[in-house]
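Take a look at these structures.
Here, each number is a calculation from the coordinates, and none is a lab measurement. None of the values given here were measured: they were computed from a predicted structure.
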Structure I
């Protein structure tokens with residue numbers, strides 16, 4: 001016996017999706033800035049690169065508060081824009097489902 005189920009594709013609030021994505025981007029980059037401050041960023045990157053069978057000559061620059069703040073702000077804004085666009089695209093792609 002087969003059943004047909006209707007799955008509603010809910011309309012999303014692009015602003016809220018933007019806030020979630022922007023907040024996530026900002027938090028992840030704040031964690032990175034704290035790793036740089038705590039001098040654990042270099043060993044972490046060495047480990048990550050090793051997992052990918054890679055080795056590079058690079059160095060992590062010393063922590064600078066201004067750079068950290070700018071990093072968090074810029075990535076938060078970019079994350080918001082990405083999330084907002086994803087929300088709008090979701091609503092556009094499911095426009096017919098929203099009419100039901």
Structure II
């Protein structure tokens with residue numbers, strides 16, 4: 001697999017993580033910058049390793065580490081979809097599948 005495609009997938013997932021912040025905070029009138037990432041149920045600030053797109057969701061079992069409140073599947077879906085879209089775009093730019 002091409003390293004560019006892998007990098008694009010990681011970058012796309014990171015963009016998806018930011019899109020989740022926008023999707024969650026704009027309707028409720030919260031700032032996009034402050035406070036930092038936190039559990040909406042208990043308000044605890046997240047550590048850096050709890051913000052790794054897709055990986056953190058899996059490591060935490062889809063729940064807050066402190067209060068065990070569920071993290072919506074939408075968060076995972078947006079990150080995976082963004083990563084897949086970016087990987088597909090990079091794959092297409094690199095020439096797609098080479099047959100023969």
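Of structures I, II, which gives 56 when relative contact order in percent (Cα under 8 Å, 6 or more apart) is computed from the coordinates?
Checking each candidate, the match is I.
Which structure, out of I, II, was helix-only ellipticity at 222 nm (-39500 (n - 2.57) for each DSSP H run of 4 or more, over all residues; to 500) derived from, given a value of -23000?
Answer for the origin of the read-out: I.
Quick one: percent of Cα pairs over 22 Å apart came out at 54 when computed from one of I, II, so which one is it?
I
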